[in-house]
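Every read-out reported here was derived from the displayed coordinates using simple, explicitly stated rules and does not represent laboratory data. Note that this is a predicted model, so its numbers are computed, not measured.
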Structure 1
Amino acid sequence: MQNKKFGALSSSIDPEKLSASVSGAILSVSALIIMFGGFLGVPLTQNEVATFASTAGLGVGSLWFLYGVLRKIIVAVNQRFFI
């Protein structure tokens, strides 16, 4: 079994690339954001949406990292003192 860079989201042809369906979904969502932004009177460009997505990804990734670290600490303390 090959290592897939993106896990289940990897391409079935090239495991080092993101799957076409996921890439398409990301592009569709960004296009919808731009469209609804224009509809609401907020002009958005692809660069602004990409910047927002990068910032949001960084924030979510950081929170996920902190969650993992805290969980490891809690498990280590429980195993050391309560088992």
Structure 2
Amino acid sequence: MSDTMETMELIHADNLNPGQLMLGDLIKINNDIVEVIFIESDSTGDNYDIQTQNEFGEKEFTQFSYHDVIQLYVFIEEVE
């Protein structure tokens, strides 16, 4: 029986606009990868308030326009 080691690597998967985001998505804001925990758009759908949480549990709101591009990240498994 061989021993294998599985590691997870975080990679850039796609570019999305705010209307395509889902709770739990990992996105890049200011060179940090954070988790989306709240999404709300205004009545026109032009602006989105996105609340994120970093790995230390710190939460922050960021406002995006409907045409902004946000980098989506995902974990992939690597078997060594």
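From 1, 2, which structure was relative contact order in percent (Cα under 8 Å, 6 or more apart) = 13 calculated on?
The structure behind it is 1.
Taking helix-only ellipticity at 222 nm (-39500 (n - 2.57) for each DSSP H run of 4 or more, over all residues; to 500) from the coordinates of each of 1, 2, which one would give 0?
Attributed to the structure labelled 2.
Given structures 1, 2, which gives the highest value for Cα Rg over 2.2 N^0.38 Å?
1
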